[in-house]
Structures are given as C-alpha cells and as structure tokens.
Structure I
Amino acid sequence: MCSRTQAAEWIRAGRVAVDGRVVRDPEFPTIAGRHRIAVDGRDIDAAPERHYLVLNKPRGLVTTARDEQGRDTVYRCFDGAGLPWVAPVGRLDKASEGLLLFSNDSEWAARIGDPATGPDKTYHVQVDRIPDAAQLAALKAGFVDDGEFLRAKSATLLRSGERNAWMEIVLDAGRNRQIRRMLNAQDTNVLRLIRVSIGPLALGELAKGAWRPLTEEELRRLT
C-alpha cells in the first residue's frame with residue numbers, strides 16, 4: 001500500500017486499527033491471517049496480488065518514494081500506470097543507471113537482496129583511465145574501506161580508447177556505492193555506471209525510463 005516510512009506515519013497519525021482498535025505504535029506485533037488491519041476504516045487485503053517489475057533507471061533519479069530535497073525519484077517512471085504500491089529491490093544511486101527491480105512481495109525482495117543467497121549483479125563501468133592487470137587484480141582481492149571489506153567477484157576490461165575505458169564488474173554482495181568507492185580508492189573516476197544484469201536477468205533492449213513486468217520464466221530463474 002505504501003512505503004515503510006509512510007506506513008509508520010499513518011500509524012502514528014491514528015489512521016490504522018488492529019481488530020477495531022487504533023494502534024499508534026509502528027512496532028506493535030501482528031500476525032498475518034489472525035489480526036484484522038484497517039486503514040482509514042477500510043480493511044486491507046492480507047494477500048494482495050503480487051507484482052514484479054523491471055525498470056531501466058535513467059541517470060539523475062533517486063531510488064526512493066519521497067525525497068526530502070525535492071529531487072525527481074524513480075517513481076516518476078510509473079506516472080499514470082495505475083500500479084499498486086511497489087518498492088525498489090535494492091538501490092541504484094542518483095548518478096547510476098540500468099536494471100532496477102520493484103515488487104510488493106517483500107519476502108521475494110529479501111531473497112534477491114540477500115548477499116548470501118541472492119544473484120550476482122553485473123555492471124558496465126566507464127572510467128577515466130585505462131585499467132591495467134594490477135588494478136583489476138586489486139579489485140578482485142579487495143580491501144577495507146570505512147570498516148567494510150569491499151571486493152569484486154570479477155573485474156574485466158571490456159574495451160578502451162585513448163583516455164578512458166569500459167570495465168565489467170560483478171558483485172556478489174553489494175555495499176553502498178561500492179563500485180565508486182573501490183575505484184575512487186584507486187584514483188579512478190567513474191564516468192558512467194550501468195547495471196546490466198541481476199543473475200540471469202539482463203537489461204536487454206528495454207528503453208531508458210521504460211519498465212515491464214517480469215515473465216513467469218524470469219521469476220523462476222531469479223529465484
């Protein structure tokens with residue numbers, strides 16, 4: 001129905017009732033199928049239809065439902081679609097682009113985002129130098145940054161020009177802004193960063209800013 005932040009606001013505002021009694025504590029425990037939850041006097045569906053979407057996120061949008069600074073968010077891409085509430089599965093920062101999943105199935109989203117069991121994420125990254133074998137090896141060996149161990153599962157050179165190059169970097173446990181942090185530590189600036197696949201799901205020919213539902217076969221292969 002809404003984001004977690006919005007839900008907490010609704011609860012504190014007294015708009016939510018459990019078994020007919022208004023509850024203002026967002027941490028109040030309930031059990032699906034046992035407790036009746038209503039918003040503004042209307043019972044909510046305990047088992048809504050599940051939606052699984054893929055978006056080609058454009059650069060310049062933030063991955064959030066509501067931005068305190070008034071910046072455009074990824075939800076602009078869904079304007080007029082009449083979709084129920086769907087949440088991002090993972091994040092892409094404002095300057096990054098490419099494949100981003102959305103769903104209202106929180107258990108599925110947790111499995112996709114789990115570093116231990118979730119699929120690898122593949123990125124194509126344009127940088128302002130030509131990486132050599134030592135730099136690629138260092139990305140795969142990893143290092144500690146701000147208390148976090150950062151490493152790439154793989155890092156390869158795709159193509160290069162006179163002053164910049166494209167790399168393919170695969171992560172199996174993504175941290176906040178991980179690729180940018182790893183490359184910045186090597187005095188390398190990221191010019192573009194595109195997520196091109198999550199596990200077997202490839203971005204393909206999906207246009208910038210466009211979205212589509214996942215097929216049953218794609219869902220099966222992802223999970």
Structure II
Amino acid sequence: MPEQQTVIDHIVVTASSLDSGVAYVRERLGIEPGPGGAHPAMGTHNRLLRCGPDCYLEVIALDPQAPRPAQPRWFGLDDMKPDSAPSLTAWVVRSTDIQTHAAASTETLGPVTPMQRGHLDWLITIPASGVAPLDGLAPALIEWSTPERPVLTMPDHGLALEALHIYHPQPQRMLTLAASLNLDAPLSVFPSTPDRPAGLRALIKTPQGLRELG
C-alpha cells in the first residue's frame with residue numbers, strides 16, 4: 001500500500017446534455033452548477049459546483065460542437081442515449097503520486113493520461129474502453145499539475161459531501177480497491193440488491209438540509 005493517502009477530488013453526474021444535467025443538480029440540491037469548460041481531447045464539456053473545502057461536483061456531457069475523439073470517451077459517455085436520465089455515475093480520487101497509486105491499485109484503472117481544459121492541466125487514468133472496472137464504479141485517479149486546483153476558486157454555496165455510498169455485487173472487491181489506494185474518504189460500500197441495484201449515492205449537506213444524488 002502506498003504511504004501517501006488519496007482523497008475524493010470530485011463526483012461526476014453524467015448526462016445526455018449539459019442542460020439536463022444542470023437541471024437535475026439544481027432540482028436535487030437547490031443550487032445550479034457554475035461555469036466549466038470543454039475537454040477537446042474527449043469531446044466533452046462540463047459545469048462545476050463546489051461540495052466542501054476540497055471537493056466538487058462535475059456535470060459532464062458530450063459536447064455537440066466537438067468532433068468525436070479517437071478513443072472512447074471517459075465515464076462511459078459513449079453509452080449515453082439521447083433520452084438517458086442524468087445520474088451520479090462516477091467518482092474521481094486525487095493523488096499526489098498517480099503513478100504509484102495506479103500501480104498499487106488492485107483493479108486496472110487505465111493508463112495515466114495527460115489532459116487539459118483551458119489553463120488547467122492534470123493527469124488522469126482513463127480505461128481503454130472508457131468504462132471503469134467494477135461495472136463502471138471503480139474511481140478514476142487524478143493528479144493536478146496546475147498549482148491551484150479548480151475547487152479552490154469555486155464559490156462556496158454551503159454544500160459539503162457528507163458520504164459516498166457504493167452498492168455493488170462484490171463489495172469486498174471494492175473495499176480492497178479502496179484500501180490499495182490508501183483512500184481517506186467518507187466512503188461506505190454495500191452489497192447491491194434488487195431494491196438497491198449497483199450504483200453510487202452521495203449525501204450532500206446543503207443550506208436546506210441533507211440532500212441525495214444517486
């Protein structure tokens with residue numbers, strides 16, 4: 001296990017369009033995500049919302065103005081249908097030594113890939129298929145190259161990620177993965193059931209009380 005810990009950098013709402021994803025978050029949390037930008041290498045764009053001192057929420061969708069990239073898009077976005085409902089489908093874990101954590105991971109998270117959006121630069125793991133292991137529920141790893149991480153410049157609306165719950169048919173495998181990354185986070189893993197199928201659930205503190213995404 002690496003000595004350095006990892007933490008949750010951000011959680012990801014995927015949507016068939018940016019407008020539908022923003023509307024979903026606004027309805028659930030009572031606050032509209034702020035500006036984001038485009039990812040030319042992935043053919044996607046996003047909007048962002050701070051969820052605590054060191055964590056944020058990303059709404060991401062295919063960018064209709066961008067050409068299709070040569071590789072599959074991240075977060076399984078190529079599988080989105082035009083009528084797919086927005087949902088919390090991914091999470092991203094921050095590392096200060098991404099190569100070490102990727103090598104230590106008990107799941108193959110994908111090659112470490114340099115990415116850019118505007119003035120921001122980072123390294124991130126992207127599976128060759130575009131879909132993370134463990135039915136898409138394993139995290140991506142990220143290491144920011146930009147001196148000031150984007151969350152530190154986002155307005156604070158009084159939101160905070162209180163807990164992230166993962167439901168999966170192989171919960172121990174997910175827990176083993178988290179341990180291999182030396183993850184320090186409010187994470188709980190549960191077996192999926194017919195009433196609670198595999199997926200993510202985030203509990204977020206808001207000025208109106210505790211709200212849920214998932």
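Throughout, read-outs are computed from the coordinates displayed, never taken from laboratory work. Every value quoted in this text rests on a predicted model; they were computed, and no experiment measured them. Cβ atoms are built from the backbone, for glycine too; each structure is taken alone.
Here are some notes:
- Given 1, 6, 12, 16, 16, 14, 12, 9, 6, 4, 2, 1, 0, 0 for P(r) over Cα pairs in 5 Å bins from 0, in percent, calculated: source structure among I, II: I
- At a computed 2.0 (distance in nm of label points 7 Å out along Cα→Cβ at positions 13 and 205), which of I, II: II
- Origin of the value 3.9, where distance in nm of label points 7 Å out along Cα→Cβ at positions 109 and 141 was derived from one of I, II: I
- Test item: mean count of other Cβ atoms within 10 Å over residues 21-28 calculated as 18.2, pick one of I, II: II
- Identity of the structure behind 1.5 (criterion: distance in nm of label points 7 Å out along Cα→Cβ at positions 77 and 101, calculated), options I, II: I
- Structure with the greatest value (metric relative contact order in percent (Cα under 8 Å, 6 or more apart), set I, II): II
- Comparison of I, II - label where mean count of other Cβ atoms within 10 Å over residues 69-76 is highest: II
- Read-out FRET efficiency 1/(1 + (r/R0)^6) of positions 29 and 165 (r between Cβ atoms, R0 = 25 Å, to 0.05), computed value 0.90, structure in I, II: II
- Source structure (of I, II) for distance in nm of label points 7 Å out along Cα→Cβ at positions 117 and 133, computed value 4.0: I
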